[in-house]
Every structure is written in C-alpha cells, then in structure tokens.
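Enquirer: Next come the structures, one after another.
Throughout, read-outs are computed from the coordinates displayed, never taken from laboratory work. Predicted, not measured: the structure shown is a model, and the values here were computed from it. Cβ atoms are built from the backbone, for glycine too; each structure is taken alone.
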Structure P
Amino acid sequence: MVTVLIIGDVGGCAVQLAAAVDPVLDEDGTVVIQVGDLIDRGPDTAGVLAIVRDRLDRTPRWIQLVGNHELQYLGGGRFWQDPIAAADADLLRSWWLRERVRVAAAVRTAGGDELLVTHAGLTFDAWRALGEPVTAATAAELLNTRPDALIWALDGPLWAASWQVYESWLAAPVAVPFGQVHGHSSIVDFQRRLWVCGSRIRQRCSVDWVARHTVTRIRGSQFIGVDPKHGRHGAPQWAPLVLPDAEVLA
C-alpha cells in the first residue's frame with residue numbers, strides 16, 4: 001500500500017507544481033500521478049518540464065499522463081497560440097516515443113474502490129468503444145495501447161468536458177463499472193465560486209473550494225475532478241488529491 005498523490009493540470013505554473021511535489025519527493029510510500037496539461041498558459045512551462053524530467057529520471061514513483069495540450073506536439077493540430085520552445089517540444093516527443101508518458105492509470109483506494117485516472121475522463125460511449133472493460137485496471141491497460149480513435153477524438157479521454165462525462169454516465173443503460181479521476185475541465189468556477197453545470201450534476205456533487213476538487217456521485221461511483229484552474233498565474237490556494245493506503249493497479 002502507498003500514498004497516491006494525484007496532481008491536476010499544471011499549465012506552466014512551476015511554482016505551484018514544486019510546492020506540491022517537493023515535500024514528498026523522497027517519501028518511499030508516495031506515488032505521484034500527474035494528469036497531463038503540464039504546458040501552456042502559465043509563466044514557466046520550461047520550469048514545469050524540468051521538474052517532471054528530474055522526477056522521471058530519479059524515481060519510478062512518478063506516473064506522467066498526457067493531456068490535450070501535450071497532444072499538440074505529438075501529432076495533433078495546434079490550438080494554443082503561444083508555442084513552447086523547440087527543446088521542450090522535443091522533450092515531450094521523446095517521452096511519448098519512449099513510453100514515459102501514459103494515457104491512463106488506475107488505483108484502488110483504501111476503501112476498495114477502483115478509480116480510472118485520465119486527463120479528461122472516459123465517457124460512456126468511449127467506454128463502449130474501448131470494449132466495455134469491467135475494471136479500471138483493464139480500462140487503463142487498453143487506453144495505454146494508445147487507440148487512435150479515442151486519443152484524437154474530441155469526446156475522448158483527452159478532450160471530453162467533465163459535464164459530458166458525467167451526463168453520459170447518468171444516461172447510461174448499465175451500471176457504472178468504476179469511478180474516475182480527471183483534470184482538463186471543471187463543473188465549477190473556483191475563482192468566483194459558481195457552478196457551471198446543470199442541476200442533475202450539481203445535486204450529486206460536493207466541492208472542496210480550498211483544495212479545488214469536485215466529487216460527483218453517480219450510481220455509487222465517484223467521479224473526482226482535480227483541475228485546479230491555475231490560469232496564467234497559478235491558484236493562490238489548492239492541493240493535490242491524496243489517497244492514503246492505496247494501490248496502483250496500472
């Protein structure tokens with residue numbers, strides 16, 4: 001059993017990333033999973049990538065997932081107006097080619113719940129396209145084969161909006177097979193403390209406004225949003241999601 005630290009979108013905010021990971025760098029019982037979108041918006045994308053490179057080189061306990069912002073430099077179309085440095089783009093491509101970056105991970109909590117961890121979340125239709133896996137570990141293994149039809153799809157696990165993920169499972173004609181943790185988007189505006197989702201989702205959701213997490217309960221499963229929405233300058237207060245006494249499954 002280990003402590004699993006799940007870090008939401010960083011978006012070029014190196015100070016915020018360092019503050020989250022430096023205290024746990026040398027703790028043997030901690031595994032870090034970062035959900036992607038390391039780059040863009042914030043003031044120091046190069047600094048973020050340097051931190052992650054150091055961790056990937058020093059410890060096997062850092063699991064790096066890919067986000068849609070990284071995808072721009074891995075063969076996807078460009079959508080962010082400010083390009084990163086050529087050396088940083090080369091670094092991202094080398095991680096992808098050497099499989100140091102994954103699409104998904106899976107963990108089992110101390111309470112026995114399985115959670116699939118991806119950048120944006122897996123919709124019901126994407127789950128069906130994946131072959132309807134019954135465990136989070138199997139779903140992660142399948143996603144890590146990098147199925148093109150899902151990776152590049154606008155409603156896939158790197159692009160789907162959180163409300164799309166939740167609404168799709170609310171309408172699904174089957175039981176929810178496992179819970180999920182994702183970044184990419186949020187159903188609330190943390191800065192203004194406003195909801196940006198429909199009432200069906202809101203009535204099932206609780207919010208930690210300080211840590212900047214949301215938990216939406218759908219048929220007994222938890223869908224946890226961890227994108228802190230750092231923006232260009234970094235959130236003044238936030239925290240990674242901490243899962244004590246957990247097990248990394250995939």
Structure Q
Amino acid sequence: MPINHQYIELEVEDHSSMRAYTALPEDNSGSHAGILVFQEAFGVNGYIRDIANRFATLGYVAIAPELFHRTQPGLEAAYTDFESIRPHLQAITIEGLEQDIRASFKWLQSNHAVKPGDMVSIGFCMGGRVSYLANCILPLKAAVSFYGAGISPELSGRAGELHAPMLFFWGGLDQHITRDITQHIVKSLEEAGKPFINVDISYADHGFFCNERASYQPEAAKEAWALTLAFLQNKLNG
C-alpha cells in the first residue's frame with residue numbers, strides 16, 4: 001500500500017514542542033486504525049521510522065513521538081553509545097510521558113484517515129514501558145510491549161488501570177530483564193484480572209526484534225511480528 005510520511009510538531013500540555021514522525025496510507029478513507037509507536041532509548045531512529053512505515057504499508061496511521069524532546073530534540077544515538085543517552089533517560093518522568101502520549105493520541109483522533117476508536121500501541125525497550133503506560137491512560141483496543149524495561153516495579157502497580165489486552169515479548173537470554181521481573185509483571189496482571197499474552201522466547205536476547213542491533217534474532221523477530229499483527233487485528237475486529 002502506498003504511504004506518505006513526514007515529521008510534524010505537536011504542542012504538549014506543558015507547552016513544550018514535540019516532534020513526531022508520522023506514516024500513513026495515501027488512502028484517506030477514514031477506515032484505518034491508529035497506532036502509537038514508542039521508541040527505544042536511542043531515539044526515533046531509522047529502525048523506529050521503519051516500524052512506523054511497515055504499519056502504514058499495512059493500513060495503519062502511525063505516529064512515533066520523540067520522547068526526549070525536552071532534553072535533546074531529534075536525538076538519534078548509536079546502539080553502542082548508551083552513556084550518551086543516560087542523562088535523557090534519567091530526565092524522563094511519568095507525568096511528562098503521559099503528556100506526550102496524550103498529545104500523540106490527540107493527533108490520531110483528529111486525523112480524518114483514522115476510524116474513531118480504533119487505536120492501539122506498540123513500544124520497544126523503553127517504549128515497551130511507554131506502551132504499557134499508554135494502555136493505562138488511553139481507551140486503546142490493544143497494546144504491545146517488546147522487552148518493556150521499567151514496567152516493574154515502576155508501573156506494575158497500575159495494572160488495574162489497563163484498558164485493553166496486553167501482548168508482552170521477552171527474550172529468555174535477556175540479562176537486563178530477568179525472569180523474576182517478568183513474572184512480577186505477569187502476577188500483577190493476574191491479580192488485577194486483566195487479559196494478556198506473555199511470550200518468553202528462550203533463544204532471544206534483549207533487543208531481538210531490532211535488525212540494527214547485535215542482538216537481532218531474525219527467527220524470533222519474524223515470529224513475534226506475525227503474532228503482533230494477528231493480536232492487533234483480532235482486538236481491532238473485536
């Protein structure tokens with residue numbers, strides 16, 4: 001499906017300006033689902049833009065907000081340069097993220113190509129946590145979190161606020177997000193009575209979905225993508 005893509009500027013509740021990458025089908029029929037695409041800690045880079053483009057090709061209207069806009073707009077860091085992004089990660093607040101999420105959601109709501117109410121989210125690493133948070137504060141139909149660093153313990157206590165089913169992906173070889181952490185998240189959703197799918201891929205490491213990382217695992221990425229698309233389509237068809 002032919003798509004259009006561009007950067008836009010959004011005003012956030014705190015009056016800061018946030019750039020976001022958008023990708024959408026050329027067809028403006030109003031029949032498309034909207035998807036929030038949340039970045040890794042390395043910025044809205046080529047990988048994240050490609051994810052947005054892939055969804056647009058499949059008929060989604062996608063927006064990927066730059067979540068470091070308060071500290072360094074346009075940041076794109078190398079995957080080997082974690083130290084340069086540490087200050088920006090430390091500056092992130094839940095209040096600020098919620099404002100960024102709402103500003104992005106408002107743009108989707110106002111887009112004439114989007115079918116009202118058909119909204120979902122997806123995020124990777126840091127963005128996996130943001131996708132979970134988005135599901136806490138927005139009336140989504142589904143949310144996907146790939147190795148969502150920071151959900152536990154920071155957000156797992158908010159499981160009762162989730163609006164829609166969650167799909168979680170974890171790498172069994174991940175040394176950053178251990179089995180104890182993922183099981184704590186699972187337990188919190190079980191206790192809150194929330195619907196979810198939890199996928200632990202034993203042969204995958206942290207970042208396995210990203211083809212620009214050394215930890216990329218093509219087989220796991222292909223399987224996770226297929227399940228992601230089926231999950232979102234099922235929930236959107238409701």
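Enquirer: Suppose helix-only ellipticity at 222 nm (-39500 (n - 2.57) for each DSSP H run of 4 or more, over all residues; to 500) works out to -7000; of P, Q, which structure was it derived from?
Expert: It was calculated from structure P.
Enquirer: Work out which structure the value 25 belongs to, where relative contact order in percent (Cα under 8 Å, 6 or more apart) was derived from one of P, Q.
Expert: The read-out was computed on structure P.
Enquirer: If Cα Rg over 2.2 N^0.38 Å, for residues 9-152 alone is calculated from each of P, Q, which structure is the one that comes out at 1.06?
Expert: It was calculated from structure P.
Enquirer: Which structure, out of P, Q, was distance in nm of label points 7 Å out along Cα→Cβ at positions 1 and 57 derived from, given a value of 1.3?
Expert: Structure of origin is Q.
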